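Pasting the structures here.
Every number in this text was worked out from the coordinates using simple rules, so none of it is lab data. These numbers come from a predicted model, not from an experiment. Cβ atoms are built from the backbone, for glycine too; each structure is taken alone.
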Structure 1
């Protein structure tokens, strides 16, 4: 193990180097460009054996990655925002073909207006595409999650997106503990693939026309495969923890056991929320944080177990649901809690769109709002935090 200072972009690129994938096809887009730019230097310097394919668009990158994976290759790429959106057509194909690909996604808002800073609208746009989605709090988790994702995808035969917040993580230096190259290779093991279209002794048809007769059954099978991923994720994460001392789970609970109020959040804001909780705890307030690491597969059982018995919960969404009743994380949490007997009073907060900073005082206001509800006052069920109304 070596201790280094790395941005999330650098940490993800280093993880890719240690993984040494067979193929990386990529097209640059801010703020994820640096990941593949750094990785291309590893290719040019002979530090990896990867076939690096500089394509003409993100749609082409996703197409090349899917084709390479279907041919039996271990495949990775990186993108953000409009780039991920341009991949949309292909991103629905990849999990339907049960191909294990890893995308390092740097969360950047979708236009318009044009904005290069952080929110989760780009990956939320893909939440029902069939890709596993993991959101990280810091550069260490970004590095570890990319390595874990290779194992997870190749045991589930489904692709995964590992997401880190733009600029907050992608361009900010943090202390991380890097594994030795041999340790990473030993952990990920030999590449596993469900099939290879180049295996002429076992020919198969990939991507055929599939009409009323079997389409429904194929999509049902794809959905069932995603439902079976939580035990795989937990197993890989547990083994990673036993070997290297860091474990993340589908969710992370912070000071939740004796809490009566909690914030549910994803990404880098979890770190800020933990600091606020520590401060409020010094004042005797029973508050906590639940960080959602895996948004897909949705960790329903873990969420219910964590939040059951709490009195008040605020769910923080760094994406706008565009006139749904709340944004994606809020609606998932609220839907999950519907089936438990002792469910908390739950409120949604949209925050940080387009990179709008979220400060400790903002999250303290959320807890203050929950205290108002506790005292009998009414607040809106869905709220906007830090916006000029």
Structure 2
């Protein structure tokens, strides 16, 4: 049975909140193959379909590869399309992720972050979405249930913007956010649909009066031009993310930017971290602030495209920074967030000393004491200007 709710404060899990946002958005098509820990999104949404609460054509398929293939077909035909997955499901979509972005189709996908096998693990880390970071999708990360709900709504408007027209992935942590109940503020269906407006595809395969070809064969004389246009589009997405976040704030009172800077303005040392672990780190920051220590947290919200100029500006003047990754790039040189942040700071005069730490793989708890331990390391780096260990695993 579908959940019935009204505007106001309501206790929901991350999965139920995202499913409810999808119900309010009322996409034309949702093609999906449920997988833990995102299963409840499609379970809840299928209830809305069965109860007639949405007009969506729900396509149940035999695999995640088929799910994204069906999403691509529907989007190419001019439909507003959404889906959800996790982990191995996203990995099975790999081939189709590149096709969706290369065909400039504004599909919105909720990815509930879960570790990739092997060994098999159903709990949270960011190896799934980070593995897809170069697939040409806009990637937005969510700290809380409220933000996951709000981000899904904004993602539709971002993806469909005429200056972007790219698929968009909203990520939030498996079990930690997807299954945790938080009190969130819901919006009215009419408010959301008014914010998004009707979707009219710029070109569709069904418009026989204006025929188009999508995903055609190209040779060396044209392929790079397609990729150049796609690269320019994802670069433009940064400004669109900002504008949509500002518009959302003006309309609904919750404004979003490229990142969340917590007690960072006068901080001398800082941790950079994604998603739910930022909340844990904020507790550590508050404890240290009570002791008079100038510490802060930077939580990037937009990861693709990476807002490197803005990240460098907000970290300017810090003495030492630790970047914590919930994934290992297996490159021998730290995680993807570490590499992006370190590169962003490269051209800065008197840039902060920076270290990388890998934590919480496969759902291993990241606790306040772990954040405090990293801040202790940073204090030593800031005091001496020396880095003893550039990269290491913590929470072992």
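Once mean count of other Cβ atoms within 10 Å over residues 273-280 is calculated for every structure in 1, 2, which label goes with the largest value? Ranking 1, 2 on mean count of other Cβ atoms within 10 Å over residues 273-280, first place is 2.
Taking percent of Cα pairs over 16 Å apart, for residues 249-352 alone from the coordinates of each of 1, 2, which one would give 59? Considering all the candidates, the number was obtained from 2.
When FRET efficiency 1/(1 + (r/R0)^6) of positions 57 and 177 (r between Cβ atoms, R0 = 35 Å, to 0.05) is computed for each of 1, 2, the one that comes out at 0.80 is 2. If mean count of other Cβ atoms within 10 Å over residues 41-48 is calculated from each of 1, 2, which structure is the one that comes out at 22.0? It must be structure 2, since only it matches. For FRET efficiency 1/(1 + (r/R0)^6) of positions 65 and 297 (r between Cβ atoms, R0 = 35 Å, to 0.05), the highest value in the series 1, 2 is held by structure 1.
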